[in-house]
Structure 1
Amino acid sequence: MASRREFINKGSLSLLGLAAVPTLLSQCTAPDESMAADIFSFPRVSPESEGVDSQALINFINTANKSGLEWHSFKILRRGKVLAEGHWEPFKEEYKHTLYSLSKAFTSTAIGLAEKEGLISVEDPVISFFPNELPEVVDDQLKFMKIKHLLTMNSGHDSSTMESMRTNSPEKTWVQSFLSKPLVHEPGTHFFYNTGATYMLGAIIHAKTGQNLEAFLKPRFFDKLGITGYDWEKSPEGLNTAGYGLRVKTEDISKLGQFYLQNGTWLGDEILSEEWVTEASTKHTESQAGNGDWSQGYGYQFWRCKPEPGFYRGDGAFGQYCIIIPQYEMTIAVTSESFNMGKSMEIIWDNVLPGVKEEALPANKNAASELKEICQNLSIDPPIWHSTSPSATLHTKKIFKAEKNDYGIESLAFDLMKPHAISSREFDLSKDEGEVVFHTLDGENKLVFGMEHWVTNDVYTVNNFPLAKRIHVPSLISASATWVDDDTLQITRKFVEAVHGDTLVCAFKGNQVTISFNNSLSENSKNASDTRPPMVAIA
């Protein structure tokens, strides 16, 4: 049986993208974003007014900060009201964030909406939607596979389908690859966490309606909940990847959770049937015995949770969570780059849940004030060695001509003596900045960084030092630099609308600079060293 933890560890590189596959993104907004924001903003209240101890939430944040894990945001709601929320600098509330497999919960919602409209039934055979994409021989097991088997990860496979779907493209469509992969088990009898099955759910929506998931969900779900500014990766055939690749804001994750907590209603309108919510959140299959919160059973693209019966969640690799707690009328949204997702959840269970009471608590102004201050000052600590170097002036404004490299860079130049710009006319002389400008055949690419503090660049860009087998979606980049020694400048980059980070180590020696790389996955993995070759440039 596939372990969810094993899936994340072994599949993280492929989860990050499809190097050989063109992946498209489209930006979607509601017709009137300002109106949507007015209608769909959650009220903010004190925790005690909703029966939650502020100290418990303080304990959660303090434990998170000491955990050695990287947290990007959280939002805790009770009865539709925000009790506490925060984003760790340089991540911000207005930024969307990669969801990884938390995207599956949105795909499940689309299937529920299609069933409510009478377009499909979970009992429908999968092959009935794809008469022109079937293998030459359709065996009895494939004939028996139904939509519900895709939803519950009981398709009958015992190995990943996504790998062959990518490898076989473009000779076969992703649907053809999925349907041609032999089934080892009878559908419905064997749990195997399989993102290809989720892709097929999106493909079924497309087969019935001619619409991608995002187009199908937009008027039925996204617009109604005021979810705007999202995007979703696509397969070579132009279908949304379904099982991953969606980016939304943390507030939007909370909206998904509150929507399910309210049994599919929003502002008094039944959008999804209560029966579907019950089915989606019910344990339909055993999942991964002995694997903590992944061993509690699986519903329709939702996991059951460990603390007590009734909790369930959508989750994505590296700690993207939408946690729904019906007993407490609570939802918890989290984004992060966690390399121990089980520990992340334990921190939530052990600190937040003990502070939840049935009735309102007496006001605790001191604790509420402390909680508010902590939430407003969350930050990921940038690496700190030395903020200056005597060699900085030697390398500033030099033009370094790059030797032949894999990145299309012809030359680069550093400015290591810049004051921190507050605006176009104001500067904070207590904070230094730097920049490096990379020149390519396509123009220049400038990266501004703070010296031991985060500076977010204002241009959406992809990683100009891409990793093999990984799609790099456009993102704002925040960067901080520090001098490891007099001749070595380390620049840490955070892709603040994705998940991961990247480090450039610039080693100066005379008139030469050598740039080597270490992405955050490699930094935190024992088995995946960064394979990008260093780049050498000479002034």
Structure 2
Amino acid sequence: MCAYYYCHYSHNQDESASFLSWIVSQVCRHTRHVPGRLRKIHDSGCTPTVAELQHALEESLENVGSLYVVIDAVDESIPRESLVRLIGTLALDDRFSKIHIMATSRQYLEIERVFSGISRSISMSNELVDVDIRQFTRAKLAASYRLKRWQYRHGEIENALVAGARGMFRWVDCQIRAIERVRDENQLHSALQNLPQDLNETYIRIFDAIPETDWQFVRHVLVWICGHERAPWLERTALDMGLLLSAVAYELYGASSKCVLDSDDLQDLLGCLVTLETQNGRPAVSLAHYTVLEFLTSAHILQTGVAFFSLSIEAIESEFAVSVLRQAIEADPVATSASWEHDREAYCLTLGCALIKFGGNELHPLLMQYLNPANPHFVRFNAIQERIHRHDNNSFGFYLGYLPGALCSPSAPGRHDVAAETLLNVLLLPDRFDHLLLQVQQLAGDRDLRGLLDVQVAGFFVENTPDHGLGRRPFQGTVGEVAANEDYGQLDIPRSGVKGTKLSTWAMLGVRLKEESVRKNSGESSRTPSVLAAEVAGPGQQSRRESLFSI
């Protein structure tokens, strides 16, 4: 049997576990047999480790004669070290002697180092590939409406592109897109005589042709496309074209701008750097190829005349997160859309909470504003939370689902203790974010941070009901009580939070929250334990008993 797996940079992950899971699933389907050990892991609700998947693959191979595995674009696994080592293991370990592997990748020293001696290298620049590239080029030329004007020179164009491709289909595609813009026969002759040597030179020429007046537009577009692909969403989808252009127009011209941007602007300026596709009946956009991101984040671009477009991964995450959070905070409070796939404000309101994972000091003040229930945008969360719960998923991309749908002071509805209520929202997030406590302390001013746990709050959580509907679960109590009552949140006390006998601020908050939980569950009026067992249950995770920690 044969199994195929394609790595893609937009997965933004180490592909080892995904690759093995896919191969094992294909073998199981082919043999109609699921290994007993794998079935036990599934029934326990856990996710198998790479080692467990290797054992499952070993057992599955007992029912297979030979397994041919094709792994495409190994270099696009981020990071790639584990996947490369895993491929080496499958090639060398006697347990997997029935497996025959073909892996494709661009040339990287760390990949060549592992594969040398255990594989045979086949260059993509060879006669057989040239035949395929010629067919690809001929089909592209025939399908291009703009190139019909040069139909009598298609043979010349085809020969020039095949000769310069050196095995790169991507290079051919970019040159055809550039030639489509040529309207003068002398320009066509010059273009064919001066084709770029490689993709880097191709990308330099594309950026160099962008008018300086459009530089800011193009850079914002690239930040949003790349940022969207790195954001922790449930599914990897292209970015809605209307949403993208609306967001970029907002960044450039503000909310009141009458500027109208369209997909033609994008195609004319970016050419082969992006791919336009139809997604659920609407136009969407993504980077055309991994090499585009690689070029933008390379040191090479800094040495060129298009260095303005240089983007490090850190810059992408930071600039994208700042843009999303700012647009979320400034969202219209009376609007009602919860369509995060298509509506700019709903997108920013939904994703803003998850971008806390991107870090960066410049985000902290914006995150505080985003989590502040006294700000006008907060009323938009309820409709989005209802849609999140209707999705019935465990995506970390929907952190917003963990926050209250409404929050206020029980003694004065409509009034807010901003510091205490913002602290509650921070504590309810499913991961630990120590750096946000400093921001909460700034909000609190001279008030003791731990004292905020005793502030009374009221509100409701949106949640699923037993009959699979939606409901609002009201709450009222202190910040500490509300946080302790939730079975997710940051209630653990890690060893790293302790220096001698002094607990970090977060650990002290954790102690108070855990005490609230212990008191609630035991019925005791108060308790100060000398030993606390931190039990953490995150969404989609198996509950686990952490090591005991003496206070």
Structure 3
Amino acid sequence: MMEYSINRDRSRRKLAAFSCMMALALVLFSGQELKGSTAPEAEPNILLIWTDQQIFGMLSCEGNQFIETVNLDRLAKEGAMFQNTFTTLPSCSPTRGTIVSGLYVHNHRLYDNINPAIGMEGIKPLDGFKMTEQYLSEAGYAIGHRGKWHAGEKADWGTAFTADEDFSEKYAPRWDQLHKQAVKAQYPWDRKTRTGTGGYTMGKLDLPIRQTPSWQKAFDSGKLPTWAVVGETLIPADMLMEAGVVESVMDFIEINKEGPWMATLSLSPPHDPWNVPEPYYSEIAKPLMDKMQIIGNGDPQQQKSSLSWRVGQLVDDRGIQEYMAIYHAQVYMMDEMIGRVLDQLDALGIADNTLVIFTSDHGDMVGMHRNVGKINNNLYNRLYHVPFLVRYPNQISAGQVIDEPVMLTDVMPTFMDYAGIELERKVDGMSIRPLLENEPVEWRDYHLLEKFMNTTRNPDHSVKNMSDFYWVMGLEDGRFKYLCPRFNDNWHNKKYCPPRFIDLKNDPFEENNLFEDSDYRKLVEQYHAKLQQVLVESDFEFIDQFPEDPWSERSK
């Protein structure tokens, strides 16, 4: 079993950043031709790596001064770093539907996280699209999905997944087989109190956690949700669920190394619960706790409808810092685990013909406005802006930094483009291949933002509660941001999200809503018209509910 230890010899951030800059300079000034000018020798292998709930800016190549992410930095140096990639909806299940379908959430219709009680049992073939893995499987690719799926049942999609001899619907079947019973025996606990003898707590997973002092105090109040557990995991890193997921991906790649194959490495951290084992807790998280700065000072009246803000009010500033520091340590730990898979590609001699994309399904507030987690109704960019790295040495040049607005809808058509597969139906995303290969392309200049709340589905996945279900649609382009909700009255605006217009350049924490400011009226009208156009072009099912007048009062 793999021994995990902190690499104390990692170079400092400035040196890593300098290396990335030098690699880019060599590409720009050496007269090197783009590798896209010649075709690869064979269909590329495809490796999709994603973490859960990781914001842009957490990698050292993205500017993080607190941790070194040398493995993901290596992807950026050897390929391309996209600095302006957004998810379309900041929840796990809807985004996972988007990644595999290339569709906006309003088109694949998994509006919220999995919950059969409200008809959100997952994406299904009845939704009328064909997913990435189906296309690739039919083209002769071996398909291996490992880790978090959270979008329904993979078995619903024919043999695309189930032909894999190690197919499982579970997140970490290897952990269940090797460690679950031993951990339960060593750390028994009371399910009613969620505690065990010895001062440890159980969150929503069967893992013993020694909480930090601030979070233990909040836990003892009995007011925290089960996911708000922050502290030290008491089992070693090589017994974590994620270690088993990584090893399972490596086994799949070894078996199918002759290719072509598609492997998905889908890891949960830095998603809640926020905890890491030794040595990451003592050597990464604890030293960072004093260094974490809580940013933003949003109006509590605009925050109190959001669970993440209410959880943040149950702990002191130190508690917010503890959560932020452990979040950083989780990113660091995932970087080391991901590095094992990248090293394997090198060892097998298949890295050059493997297209690797690293991203995350959505962001996290990471303490902004004293929020803990992702459950905030105000559609902050921090929840949408995610990392996005691409490497494919046979086809794209190294050291690229790309600023065009990319969305996670673009992942699926990009895979299809590089695999030489023609799509059978329209998707909302665009292949990023022209951006990677410096080819002329007419590209979007915005991100579409989506949010659905109070939504129940019928068996055919149409909306059941049509009279009162709630949506917010928005556009952001880096300069301004506009949000248009279905309803606009006092009750809905307090419970969900009011119309918002934000000057992102001068208000990066999105504290000042300019929607009612007369000086911005013309701009609001312009963004409202553009949003309407984007929704019409993307077949927004509820376009008849979209208001002609942004300021009109709208009640159910």
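The numbers here are math on the coordinates, done by the rules we state, and not lab data. Only a predicted model underlies this, so the values are computations on that prediction, with no experimental measurement involved. Cβ atoms are built from the backbone, for glycine too; each structure is taken alone.
Starting from the value 62, 62, 49: which structure in 1, 2, 3 was Cα extents along the principal axes in Å calculated from? Don't skip to the end; give the middle numbers.
Values: 1: 70, 67, 47; 2: 88, 66, 50; 3: 62, 62, 49.
The read-out comes from structure 3.
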Query raised in the report: Looking at structures 1, 2, 3, which one was distance in nm of label points 7 Å out along Cα→Cβ at positions 403 and 435 calculated from, given that it came out as 2.9?
Result: 1
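Which structure, out of 1, 2, 3, was relative contact order in percent (Cα under 8 Å, 6 or more apart) calculated from, if the result is 23? Intermediate values should be presented prior to the final figure.
Working: 1: 18; 2: 8; 3: 23.
Structure 3 accounts for this read-out.
Match the computed value 61 of percent of Cα pairs over 19 Å apart, for residues 323-450 alone to one of the structures 1, 2, 3, and report its label.
Source structure for this number: 3.
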